[in-house]
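Take a look at the structures listed below.
What follows draws every value from the coordinates through simple rules; no lab data is involved. Everything quoted here is computed from the prediction, not taken from an experiment. Cβ atoms are built from the backbone, for glycine too; each structure is taken alone.
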Structure P
Amino acid sequence: MTHRYTRLITAEQLAQLQAEGAPLMVFDCSFNLFEPEEADRLFAQSHIAGSQQAHLERNLSAQPGQSAASGGRHPLPTREAFASWLGRCGFANDMQAVVYDRNGMNFCGRLWWMLKWAGHDAVAVLDGGLQAWQAAGGALESGPARPQPATRFELKPPLRRLLTQAEVAARLGSPAQTLIDARAAARYLGETEPLEAVAGHIPGALNRPFGENLTPEGRFKPAAALREEFTRLLAGRDAASAVCYCGSGVSTVPNIIAMELAGLEPPALYAGSWSEWSRTPGAGVETGPAR
């Protein structure tokens with residue numbers, strides 16, 4: 001691989017990789033939490049030419065009855081099950097992965113993080129998503145994904161940290177753990193909760209809605225701006241202690257990417273997130289602003 005992209009890639013850089021014939025696979029992760037079936041319709045309607053579909057519920061979450069690596073509404077599949085799916089897609093260890101969506105980079109971060117967790121570093125989010133690709137004149141196609149020859153994807157040691165509910169609970173209130181909640185302020189404050197039975201947040205968590213990482217044009221803010229904003233949020237807390245969560249471990253990943261772009265230590269992920277925490281007997285619940 002001549003050049004590895006490990007966080008972001010521009011539409012122009014992706015087009016260059018395609019023109020060079022680099023070992024590459026592009027994944028469309030577009031989704032709608034409230035209408036999951038829309039993902040298939042959107043992909044069939046239009047996607048980057050040659051891309052594969054990565055469906056949040058079918059491909060990037062454990063299915064009912066299957067072993068899972070996390071709890072919550074979108075439990076992570078085991079690393080072994082994930083590697084098997086990558087192989088069926090035709091993805092190999094020598095390939096560059098590019099992930100995108102048309103949802104403000106909300107859902108594609110899930111696959112970005114999962115590939116890191118599988119030990120694959122050469123994965124990048126298409127900055128600006130499908131909209132940026134279209135604006136750059138990139139080729140699109142419709143219909144089903146083009147079939148690819150199956151491969152064997154080999155798991156490597158994880159490159160990112162996954163925490164369980166028990167691990168987060170054991171460090172609650174400790175300076176060794178700084179929780180960052182990526183949900184909208186109204187959900188964090190406990191004013192509304194459209195998806196779970198209990199409103200509020202994990203005690204002591206700070207709030208950083210994931211959309212705050214983006215410019216009005218839908219791209220990630222410059223590194224210096226992100227560093228200033230996260231430094232202000234942490235207010236003297238050690239960035240290495242950060243643990244990111246959201247509703248179900250999906251929309252928190254833009255915060256993880258933003259912290260890395262800012263030059264901060266990669267935070268851990270609590271994938272079970274509020275959907276697991278709020279259903280755990282005895283787990284504390286806090287409402288209102290951070291204390």
Structure Q
Amino acid sequence: MKLPGRDSPLLLAATLLLVLALVLPPVPLSRPRTEAVLVFDITQSMDVEDAQLDGAPASRLDFARESARRALRELPCGSRVGWAVFTEYRTLLLLAPVEVCDNYEDLLATLAGIDGRIRWANASEVAKGVFWAVRAARELASHPSLVFFTDGHESPPMNAFPNFEDVKPGQVPGWLLGVGGSVPQPIPRTDAEGQRVGYWRAGEVMQRPSQEGQAPSREHLSELREAHLRRIAARTGLGYAHLRDPAALVELLRDPRLAHPVEVATDLRVVPAALALLLLCLHFRPDVLRRRFSRTSGT
């Protein structure tokens with residue numbers, strides 16, 4: 001058997017690298033890990049189509065779900081995410097946080113099912129919903145952070161800010177994310193199957209009492225209520241942000257206040273395999289490249 005001569009070191013190195021790629025165990029590396037419960041406002045105002053996805057109009061709820069879907073794709077393995085929904089005055093936990101890589105398909109499937117069909121009431125007492133969400137996250141053994149998507153539309157209108165004495169600012173870190181535009185829009189009216197059957201009219205919803213000389217209330221129209229959401233955020237210790245780009249969510253989840261470094265078993269076998277491929281390409285290079293390499297290396 002004739003040995004390959006001067007190129008045998010390349011083949012030997014490539015062989016050793018391929019063997020290493022086969023036997024290399026996962027390596028523990030420190031990576032930021034996020035654990036969060038993402039809460040979706042599923043009230044009817046979230047069906048207003050004043051958001052944008054890839055240049056096309058989208059409902060506020062679709063925008064929030066797409067933001068979560070893209071974040072799942074970008075979060076590192078070891079991160080844990082769960083889902084919850086808000087309507088009426090309560091927040092209901094649907095799925096406690098689970099590891100995103102091992103449960104990726106299940107997370108996508110359950111996310112796709114979050115829509116108005118699981119709405120149990122038409123009221124939208126957002127401030128109470130956020131307080132209940134903080135309570136739910138606080139009671140989980142893993143103490144996850146909280147991300148709450150909403151437009152801040154209270155229905156019926158809130159007369160007094162709720163007093164939840166057991167909820168202290170900063171007990172649960174997280175974000176209150178505003179979704180929607182600043183121009184008031186009609187609110188779609190949907191049936192139990194999620195089918196649109198018209199729009200809510202002024203006489204069909206509770207309006208705020210108007211003072212003399214003031215414009216009449218327009219609670220049948222909806223826009224992002226940022227001032228209200230900032231007040232809720234200050235009371236609970238959550239951060240507030242207007243989510244304009246779905247790609248921005250993953251960076252908010254990576255915020256140092258939410259993500260903490262943990263050791264994650266990381267598969268690095270692709271590194272020696274790629275180096276071995278490079279050496280094999282170099283060994284079987286065309287003659288002109290072979291001669292040029294030989295002159296450069298002085299062999």
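Here Rg/Rh (Cα atoms, Kirkwood Rh), for residues 77-188 alone has been calculated and equals 0.98, so which of P, Q was it run on?
Going through each structure in turn, the value belongs to Q.
Out of P, Q, choose the structure whose coordinates give P(r) over Cα pairs in 10 Å bins from 0, in percent equal to 6, 23, 25, 15, 10, 8, 7, 4, 1, 0, 0 when calculated.
Going label by label, the one that fits is Q.
Out of P, Q, which has the highest value for mean count of other Cβ atoms within 10 Å over residues 37-44?
Across P, Q, mean count of other Cβ atoms within 10 Å over residues 37-44 peaks for Q.
Thinking of P, Q, which structure, once relative contact order in percent (Cα under 8 Å, 6 or more apart) is computed, gives back 27?
Among P, Q, the structure yielding 27 for relative contact order in percent (Cα under 8 Å, 6 or more apart) is Q.
Given that helix-only ellipticity at 222 nm (-39500 (n - 2.57) for each DSSP H run of 4 or more, over all residues; to 500), derived from a single structure, equals -8000, which label among P, Q identifies that structure?
It traces back to P.
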